[in-house]
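Have a look at these structures, which come just after this line.
No value in this document is a laboratory result; all are computed from the given coordinates. Bear in mind that the values here come from a model prediction, so they are computed numbers and not experimental data. Cβ atoms are built from the backbone, for glycine too; each structure is taken alone.
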Structure 1
Amino acid sequence: MAGVYEGAVQDLIDELGRLPGVGPKSAQRIAFHLLAADAGDVRRLADALIEVKARVRFCEVCGNVAEAERCRVCVDPRRSDDVICVVEEPKDVVAIERTREFRGRYHVLGGAINPIENVGPDDLRIKDLLSRLADGRVQEVILATDPNVEGEATATYLARLIGPMGVTVSRLASGLPVGGDLEYADEVTLGRAFEGRRVVGR
């Protein structure tokens with residue numbers, strides 16, 4: 001969207017439009033919301049943005065977001081050290097933690113292999129993962145990358161690397177969403193659902 005507004009307003013729209021998932025219309029809507037908002041509210045937002053950049057970093061062990069050198073999962077002595085769940089982004093850690101099903105450690109790659117975007121294995125935290133597996137304490141690596149082309153490529157690449165190390169490699173099951181209709185499932189989702197089927201009624 002070419003610059004329609006003057007100076008500061010257009011600058012704000014342009015900056016908002018650079019955020020992921022924010023298109024030109026959404027950027028314009030947010031900008032005008034901020035213009036109409038109370039100055040105190042806008043200041044709190046600005047302060048929160050500055051504060052998060054000043055205080056938050058990435059965990060030196062797993063790559064999750066943290067306010068210290070290590071994140072809360074890495075410093076938690078109750079977590080199991082023999083299983084690592086590999087995810088693409090810190091937001092994936094949050095999603096898995098919400099389930100309360102996983103009690104091991106995490107490793108955040110910082111993305112997925114994507115040749116179109118020029119993201120290769122060396123651009124991800126793969127060497128750090130291999131270093132964590134070197135001492136033999138980890139018994140299983142769960143690959144929880146996204147169920148899309150990039151996530152599948154990353155999981156396949158990691159499985160090939162980790163397999164010879166004698167560590168069990170598993171992949172999160174994926175398939176049909178609860179409450180969904182079979183006719184609306186795409187062929188990849190349906191195929192994965194068949195692969196991950198289980199015996200019932202025994």
Structure 2
Amino acid sequence: MCNLYSLTKGQDAIRGWFDGIEDNAGNLPPMPGIYPDYPAPVVRHGDGGPVLEMMRWGMPSPAFALKGKKTDRGVTNIRNIASPHWRRWLVREHRCVVPFTAFSEPLNRPGERSRPVWFALGEDRPLAFFAGVWTQWTSVRKLKDGETTDNLYGFLTTEPNAEVGAVHPKAMPVILTTPDEVLTWLSAETADLPKLQRPLPDGALQVIDPED
């Protein structure tokens with residue numbers, strides 16, 4: 001499960017992937033560590049075209065996961081898109097893409113403390129996007145804040161490729177590496193989405209030093 005990623009490219013790099021994008025994200029600093037429930041930039045459909053804005057990482061949890069709980073911390077990674085809980089947000093107006101430059105998966109070995117292993121498309125950490133969904137939702141994320149209404153996002157996962165599977169054999173994010181792939185995710189028919197929920201080819205990712 002990917003619960004940590006980074007975005008170190010600026011807004012110009014994000015805007016360069018889209019024609020006529022509306023930028024409502026403010027002044028974006030480098031974000032070397034984005035964790036669940038953090039605000040981060042997302043590109044979604046707008047009335048006049050794509051919109052770049054900040055959202056909170058973590059989609060609403062299914063009802064069964066909230067039994068006995070007073071807060072909903074959100075779901076960051078989405079795998080089962082056949083679930084009725086997620087199907088409502090797979091329509092075009094709720095699809096989004098999430099810019100990133102690197103992401104991590106936890107390495108768990110017997111007798112050792114878990115540690116993150118970082119992956120990117122290259123040592124220079126080129127920009128890419130996770131395939132995601134978003135919604136506006138009212139819930140209690142933290143007891144001290146009470147009920148809040150937020151724009152929330154999460155991204156899809158799939159089976160891992162060779163590089164990620166060597167560290168985390170259960171899943172990896174669905175990654176889009178070209179403007180055409182981004183456009184396809186945002187515009188495809190809902191029935192075609194399972195075909196887009198696929199891993200990157202083996203060899204497409206590199207393990208990188210998080211301090212580079």
Matching -13000 (helix-only ellipticity at 222 nm (-39500 (n - 2.57) for each DSSP H run of 4 or more, over all residues; to 500), computed) against labels 1, 2 points to structure 1
Here FRET efficiency 1/(1 + (r/R0)^6) of positions 99 and 123 (r between Cβ atoms, R0 = 25 Å, to 0.05) was calculated and came to 0.85; which of the structures 1, 2 was it taken from? 2
Label whose coordinates, when relative contact order in percent (Cα under 8 Å, 6 or more apart) is calculated, return 12 (choices 1, 2): 1
Among 1, 2, structure where P(r) over Cα pairs in 10 Å bins from 0, in percent as derived comes to 7, 24, 27, 23, 14, 4, 0: 1
Can you rank 1, 2 by distance in nm of label points 7 Å out along Cα→Cβ at positions 107 and 139 and just name the one with the largest value? 2
